[in-house]
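A.B. asks: Once you scroll down, you'll see the structures, which are given as structure tokens.
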Structure P
Amino acid sequence: MTGNDTNSRTTVAVLGTKIDHLTNTVESAVYEMKEQAKRTTEVEKCIAVLTIEYESLDKEVENMDDRYKKINIATAIGATVGTTFATVLAIFGIRQ
């Protein structure tokens, strides 16, 4: 019977060690999952901020497009007036 007791004690000791190792592994895994969850939350916050900034940037680009259209129209009108004025001056200069 001594052999069976020794075997049982050895089995219990081995199982205890395995259970301790398994407990440590599970605790480590839970800790890692919590850390990943924190990182995921931070990434989601960054994505939300970037999305808002991107939408804001789209509005700014649209506003710039409108401004540049107005500037281009004004430049075209100014060039036309300048060309007309230069032509008129050239015509009067040739006649005199």
Structure Q
Amino acid sequence: MNNKKIDSLYRQIEGADLIIALNQSQSINASFADIEGDPENEVIFFCWNDENGEDCRVKITEQGLNDSNVNNNDIVLIDNEGDEFAIRIYRMEIVTPIQNW
């Protein structure tokens, strides 16, 4: 496994201010567990409510991070069932207003 890749993706997702599930076209919540160097260790948990109000969950293992790819601005993760789960992450920054009056 590529520990550098796993750590990098984990930290980028963990540091995001907003995560959008591309197949859901909506914001999702994430929680995190510690990386332990075990391919089967579940480290990222995404959850959201679908259009019917049903709870949806996706789990990402360390192996899933290892097998993931970046496609332009998207991260295509592999979930614990081997399916692709594409997300886009955002960071918000303070913008200093321009005072030119």
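Read-outs: derived from the displayed coordinates by stated rules, not from any lab. What you are looking at is a predicted structure, and each value in this text was computed from that prediction instead of being measured. Cβ atoms are built from the backbone, for glycine too; each structure is taken alone.
A.B. asks: Could you tell me which structure in P, Q was used to calculate log10 I(q)/I(0) by the Debye sum over Cα atoms at q = 0.10, 0.17, 0.18 Å⁻¹ as -0.30, -0.74, -0.81?
C.D. replies: Of the structures listed, the value fits Q.
A.B. asks: Okay, moving on. If helix-only ellipticity at 222 nm (-39500 (n - 2.57) for each DSSP H run of 4 or more, over all residues; to 500) comes out at -4500 when worked out from the coordinates, which of P, Q was used?
C.D. replies: Attributed to the structure labelled Q.
A.B. asks: Out of P, Q, which has the highest value for mean count of other Cβ atoms within 10 Å over residues 7-14?
C.D. replies: That would be structure Q.
A.B. asks: Where is distance in nm of label points 7 Å out along Cα→Cβ at positions 23 and 79 largest, in which of P, Q?
C.D. replies: Across P, Q, distance in nm of label points 7 Å out along Cα→Cβ at positions 23 and 79 peaks for P.
A.B. asks: For distance in nm of label points 7 Å out along Cα→Cβ at positions 39 and 71, which structure out of P, Q has the highest calculated value?
C.D. replies: With respect to distance in nm of label points 7 Å out along Cα→Cβ at positions 39 and 71, the highest-scoring structure among P, Q is P.
A.B. asks: Taking distance in nm of label points 7 Å out along Cα→Cβ at positions 31 and 63 for each of P, Q, which is largest?
C.D. replies: Top value of distance in nm of label points 7 Å out along Cα→Cβ at positions 31 and 63 goes to structure P.
A.B. asks: Mean count of other Cβ atoms within 10 Å over residues 15-22 was computed and gave 10.0; which structure, P, Q, did it come from?
C.D. replies: It was calculated from structure P.
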